[in-house]
1. Given 18 as the derived value for relative contact order in percent (Cα under 8 Å, 6 or more apart), which of the supplied structures 1, 2 does it correspond to?
2. Ranked on distance in nm of label points 7 Å out along Cα→Cβ at positions 21 and 213, which label among 1, 2 comes first with the largest value?
3. Where does the value -10500 come from, among 1, 2, when helix-only ellipticity at 222 nm (-39500 (n - 2.57) for each DSSP H run of 4 or more, over all residues; to 500) is the thing being computed?
4. For FRET efficiency 1/(1 + (r/R0)^6) of positions 77 and 117 (r between Cβ atoms, R0 = 25 Å, to 0.05), which of 1, 2 scores largest?
5. With distance in nm of label points 7 Å out along Cα→Cβ at positions 29 and 125 as the yardstick, tell me which of 1, 2 scores highest.
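FYI, it's all coordinate maths here, none of it is from the lab. This structure is a prediction, so every number in the text was calculated from the model and none was measured. Cβ atoms are built from the backbone, for glycine too; each structure is taken alone.
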Structure 1
Amino acid sequence: MRFCLDVVDLLQLQEVWSRRPIVTAFTRLEPRPSRFTALYGFTYDDLAPRLYRLKHSSLWQSQSARLHLDPARVALGDFNDDCLSEMYPEAESGAAQRQWLFRSAYNRFIVADFRQSLDLTLTALAALALSRDLPPGECLGADSLPLAGMPDWIPASITDEIRGLDDRYDPAQPGAPATYVVGEEFWPLLIKAAPEEVDAAVDRAGAGDGVAVRQTLQTLVNLAQTWYRSPSVVGLCYQTAQ
């Protein structure tokens, strides 16, 4: 498993996903840089014929409440799976396309990110907490993962999509592990770490893992500083298979 920690602007993401018409969303998303490659491009030239096909489809026409509604004025997140299947017939499913579109949008609002082996990350975080002589449970949970913060930081309109970033999430099992907001109690572990405390953590890891632990902690410290300097963002923690 890979441990993922993102500093992301959820409010801007919610704005383009849940509030703005799809045409406006695409217009805003297309020019935004992404930290990852091989993502959906959000070009209007690709969107326009898909909207035309949906508007004139029997699916759209059969939904009497939407008969006089132009799909171009519907928010990206409001298209159901059937509509997405109509718009993207080449997709595996409407649900899969929804998550692909959301991930592509989400990645455009990541300010800083961390991707690393789960085991190495847990080793590095636990070693740093010990070197700083922090009591158990002050910044890390019993599993050495960052403590969870208030879930209210995740807007309700994108809750399922955010949870779906985590490979462990199963919508059929309420309360299953999934993406969560990192608690503010976690960040001082990194922000306040002195160089000698990082050195002590590396020593605890041993010669075999020392270099990797140092690189891991340095990357996490830099990410924490980004979070600290950006009051409009939140930290999100999740796990993926790759």
Structure 2
Amino acid sequence: MTRTRNCTKSHGFTLIELAVAMTVIAILGASVLMAVRVQMTQRQTAETRAALDEAREALLAFAAANGHLACPAIGGAPDQGQENRDPNTGACKSRRGLLPWSTLGIVAIDGYGRRLAYATSNEVSDASPPITLDTVIPAGKLSIQSGQGGSTKLASDDAVIAAIWSYGANGLFGTTADGNTIDGAATAGNDEKTNGALAESRVIARDISENAAAPGGAFDDDVIWLSRYVLFNRMITAGKLP
């Protein structure tokens, strides 16, 4: 009798099949990570814009109630969010710093977990003399600029009374919620350095760019500003003017 033996071959993955599978997994993983990154960026941008809008409304409401804008904050630590105003003269002790979140009664944290920056003009933030429809903002007190290193003005100097901004995703010169400042001196471009300088009268507002070789360097600050005419309208509505 002749016996017939059936042999069953066991097939494994070849190196080529494994390489293809790993490539597919890598592509899918990269796609998922990219989608997550895009969603996170959109969320952070939206939260930052909402914080800036809330800050603008809070400043206008403060002026409508008090007859002048708030001063920048004493500091960035959790217990330092009050405006830094001289109790005797009513003048602001600084013109540039952080938004006084505690005085305004808001959180004032951007989508990246850092405090909002703030600059104002003394003509509208000092308690005396009071704001009137004749209040004039001298040129150079606070200027909103854009373009190549900030060469183009986005509003006339006599119209701008305050600026509020986030230091963006990279956070250079920003202040964390516990009061620590992020040093950007070694890595920031000229435009971000301008926004981070406490003695500057200019605030730069331009398109986001990751290109360090661009005029003014890389930039991701998100800036808004207040017009004195918007302030006048809010104060007239509140009965603080004419």
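1. 2
2. 1
3. It must be structure 2, since only it matches.
4. 2
5. If we compare distance in nm of label points 7 Å out along Cα→Cβ at positions 29 and 125 over 1, 2, the biggest value is for 2.
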